[in-house]
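Scrolling down, you'll hit the structures one after another.
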Structure P
Amino acid sequence: MLVIHNEKLLDFIKSQYDLSDIRVIRDFLDAQNTFHFPCLKTGLFSAALVKEETKYTGYTSVWVRDNIHVAHAHYVVGKFGVAINTIQSLMVYFHQHRHRFQKIIDTATVPKDVMERPHIRFDGVNLQEIEQKWSHAQNDALGYFLWFYCKLVKEGFMVPRI
C-alpha cells in the first residue's frame, strides 16, 4: 500500500506518465527550489544548509561522495561550469593533502587509523581537514572522484593538474 504523507504530491501520483506529466512534475519541483544547490565560494557543496544555531551538527562540512553526485547531476543537465568548479576544488584539496595518498602508496598498506587515510569529509570553505575523528575509510568516494575527474579530462573539459 502506497502512503503519501505530503498532500501536495497526491495530484502527481499516477500509474502511468507521459512527457507532459513529467514536465508538470519538473515544474512543480523547480518551483519548490528542489534543483537549487547553493554552493560555497570554493564551488563545493555543504551537506546541508545550516543556520548559526545548527552549526554544531557538522553539516557545514563537505563530503567527497555527495559533491561528486551533485557535480555529476549538474553535468548531466548541461551545467558544466558547476561540475568543473566542484571537481577542480576537490583536486586542489586532494593536492594539498596528497601526503595521505603518498603514504599509502609508499608503504603499500592501508592505515588502520582512519584519520591517516585521505579525508573524505572536510571544511569546504578553507579546504582544510577537520581534526574530529571520522571514518575516512570510504574508498568508493575516492573512486567516484577519480572517475568523474578523468571523465571531465577525457571529454576535454579540464586539463590534468600535475
Structure Q
Amino acid sequence: MFNSDLGWRLNAARRYDESMAQLRKTLELDPNFADAHFELGWCFVWKGDTAGAIAEFQKAKSLDPQPYYDGALAYAYARVGDRAKAEQVVHELDDRAKQRYLSPAVRMLLHLGLGEKDKALDWLEKCHEEQDTWCWRLKVHPLYDPLRTEPRFQALLKKVGLDP
C-alpha cells in the first residue's frame, strides 16, 4: 500500500515516469493490487496512452468491483471518443447503485472525459455536498486541470478550504 501511495503522490506531482516505475514495483510485489493498476492507468492517461490506461483500468476493475475503477474506465473511453462505451459503463453502475452507494465522482469522471465541463462541475459540487473523498484531491490531481480556470471550480476550492 505504501508503495502505491508513493506512486499516487508522484502522479499528483506530475512526475509520471517516476510514478509508473514506483507502481510497477508495487505490482511486482502484488500483481493483483487493483489500486496500483488504477493509479498506473492514470499515468497512462496523462502520458497520452489511453489504450494503456483502458487496459489498466480494466485490470483494476477485474480485480475489485470498486465503482471508481469503472468511473476511470468511463473517463478513458470518453477520451478516445467512444461515448457509447463510456455511457454503458455508467449505466451498469446505475444498476449497482440501487443496492449500494455510488459516488457522484463516477458521473463527474464521465463528463470530464467527454469535455463537458459544466456537467462535470455539477457532479463535482455534488461530491462536495456528499463529502466524497474525490474533493480532497482538487488542488493537486491532474484530472482537474481542465477545470482550474472555471469560476465554479475556484469557488469550490474556497468552499473546501483549499484556496484562501
A value of 2.0 was derived for distance in nm of label points 7 Å out along Cα→Cβ at positions 53 and 125; which structure in P, Q was it taken from?
P
Distance in nm of label points 7 Å out along Cα→Cβ at positions 117 and 133 was computed and gave 2.9; which structure, P, Q, did it come from?
Q
Among P, Q, structure where distance in nm of label points 7 Å out along Cα→Cβ at positions 85 and 101 as derived comes to 2.3:
P
Can you spot which of P, Q the value 58, 41, 33 was calculated from, given it is Cα extents along the principal axes in Å?
P
For distance in nm of label points 7 Å out along Cα→Cβ at positions 37 and 69, the calculated result is 0.5, so let me know which of P, Q that is.
Q
FRET efficiency 1/(1 + (r/R0)^6) of positions 93 and 149 (r between Cβ atoms, R0 = 25 Å, to 0.05) computed as 1.00: which structure among P, Q?
P
If distance in nm of label points 7 Å out along Cα→Cβ at positions 77 and 109 comes out at 4.7 when worked out from the coordinates, which of P, Q was used?
P
Kindly point out which one of P, Q the value 14 was derived from, the read-out being relative contact order in percent (Cα under 8 Å, 6 or more apart).
Q
Out of P, Q, which structure matches 0.7 when distance in nm of label points 7 Å out along Cα→Cβ at positions 61 and 141 is calculated?
P
Candidates P, Q; helix-only ellipticity at 222 nm (-39500 (n - 2.57) for each DSSP H run of 4 or more, over all residues; to 500) computed = -21000; producing structure is Q
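Each value in this text was obtained by applying a stated rule to the coordinates, not by laboratory testing. Since this is a predicted model, take the numbers as computed values, not measurements. Cβ atoms are built from the backbone, for glycine too; each structure is taken alone.
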